[in-house]
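Just so you know, all these numbers are worked out from the coordinates, no wet-lab data involved. None of the values given here were measured: they were computed from a predicted structure. Cβ atoms are built from the backbone, for glycine too; each structure is taken alone.
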Structure I
Amino acid sequence: MSPHQVETSFPRLLSNGPALIGMIHVGALPGTPFQAGSIEHLAANAAEEARLLIDAGFDAVIIENMHDRPYLHGDKLGPEVVAAMTRVGTEVATSTLAPIGVQILSGGNRQALAVALAIDASFIRCENFVYAHVADEGLLAEAEAGTLLRERKRIGAEHVSICVDIKKKHASHAITADISIEDAAHAAAFFGADALIVTGAWTGRPADPADAARAKKASGLPVLIGSGVTAENVGAMLEVADAAIVGSWIKHDGVWSNPVDPERAARLVGAARG
């Protein structure tokens, strides 16, 4: 493990009180329907947003390919996605010494783990770690935990923490309607998750702080709020959660697809720390 990995480990990120993690929505990657800019351009933009967020007072950033919609799932993702996200992540890592996370949509969890290992990232965000469900990109029929943890062991990436969504957004949970959020949290902990993520139903929809408290009590794991955090509710969210991932509210006009707004980012940090 490199000195950089030690300094920016995920447990250390959470050790100094509730953390703010800024979401960097990387522009659409090569081969996706809305791709327009070069990889060099995408990487430069992501690095600049990382600098803006850390300068505003965020504790960490996470890179995600949300602009790649509509998403392919899992093994349907091409090697160009891993290559491009590694280039982007490398640029982000050289722009800041803050902890970095990786998420690759949809369900590109082993791919995200490979990118994280290559760029010395601290954590990944994983969908579908436990239980099958129906998402907007289709049926996510197999839980990822068994395959993902074996892959982490195989490639020597055990220092990369795995933060997992439970009752994840953009999905129906009708087929697991009898599974409470406590049940899902307990299962994720039993299967080896490092932290849990609780969200609202969609991007930008606030999570319920009570859900975060219930998940934390049931699992004993750190819990992150993963959607709908604003300057108005961040205090209440961080009263119960160990961290918040913020992506929409810190963008211009509060729209996830817009660039980061430094003034809104600083305002959110002020509200969280005040």
Structure II
Amino acid sequence: MTTFSTKRTSHIGNLIVWTKKLPNFVSQLVVTIVVFAPIYWIVMSSFKGPEEIIRSEPTFWPETWTFGNFERLFTSTKYLVFLGNSLFLSISTAVVTVLISLGAAYGLYRIRVPGSGRIAGVILLAYMIPGTLLIVPLHQTLSGLGLIDSLTALLLLNVAFTAPFSTWLLRGFILSIPSDLDDAAAIDGAGPVRTMFEIVLPLLRPGMATVAVYSFVFSWTEFVFASQFVSRQELQTLPIGLSAIIGQYNVDWGLVLAGVVFTMLPAVFVFLLVGRFFIGGLIAGATK
């Protein structure tokens, strides 16, 4: 009788635990469906024929698999040119942003240069300025420098808008490193430069990975400046190239969906590699 009562109590306890976990499980399931359902629909539709894509009754699985959309993407458009431009800009933006924001954050939050508090506030304020308000003055500036219709202009603009936030993002990582390490290195005869490269930088790798992911994705998806400051087709990036596929009166959805699938792959690959650092970096930057 005692054993039965114990088992019954155990079952009731497990039921209560699962009841408490049910809202959390349901909410996670809903979020997962909301996030991944559009991705699933895009991927599956890219393998459908034109008639099946626009059919009034949707099919959740291709009735007839076809790779014609992807074949036309590479043969009838300059997708590879757009892809090369976007890869160049995104990788270059990530590298330059990491170097600039790392130097700025180290000087502001580690070395504590004179006026670092005010400078940090100005940097964060610069991030809050909407980019669309600067299109006209930026166009005049870039035109005066002879950089209109060039990838260099887009690189400079991308870095200008990613570096302020990245500098603030590295703040949490730098503040989490004990300053006693610098004192110990100084006692051992290490100067500021050696301390930075041999002690601080290895501990900042997650932060640098976070900045690299953020700046890569920003440049990969940037549309406004790329559409305003570049007109030559051989210099266009993927967002601009894909928007050109959409006609004024008709849309080749198969071609568009195939382009979207291949456009998502590099960003997904980057997140799979260092996505955990990105999430951790956002939390660290917000809590320190």
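I, II: which one has helix-only ellipticity at 222 nm (-39500 (n - 2.57) for each DSSP H run of 4 or more, over all residues; to 500), as calculated, at -24500?
Numbers: I: -11500; II: -24500.
That value comes from structure II.
Out of I, II, choose the structure whose coordinates give relative contact order in percent (Cα under 8 Å, 6 or more apart) equal to 17 when calculated. Present the calculation step by step, with values, prior to reporting the outcome.
Working: I: 17; II: 29.
Comparing all candidates, it corresponds to I.
Looking at structures I, II, which one was Cα Rg over 2.2 N^0.38 Å calculated from, given that it came out as 1.34? It would help to have the intermediate numbers written out before the result.
On the way: I: 0.91; II: 1.34.
Computing Cα Rg over 2.2 N^0.38 Å on every structure in I, II gives 1.34 only for II.
Here FRET efficiency 1/(1 + (r/R0)^6) of positions 51 and 123 (r between Cβ atoms, R0 = 41 Å, to 0.05) was calculated and came to 0.15; which of the structures I, II was it taken from? It would help to have the intermediate numbers written out before the result.
Working: I: 1.00; II: 0.15.
Traced to structure II.
Which of the displayed structures (I, II) returns the greatest value of percent of Cα pairs over 21 Å apart, for residues 67-162 alone on calculation?
II
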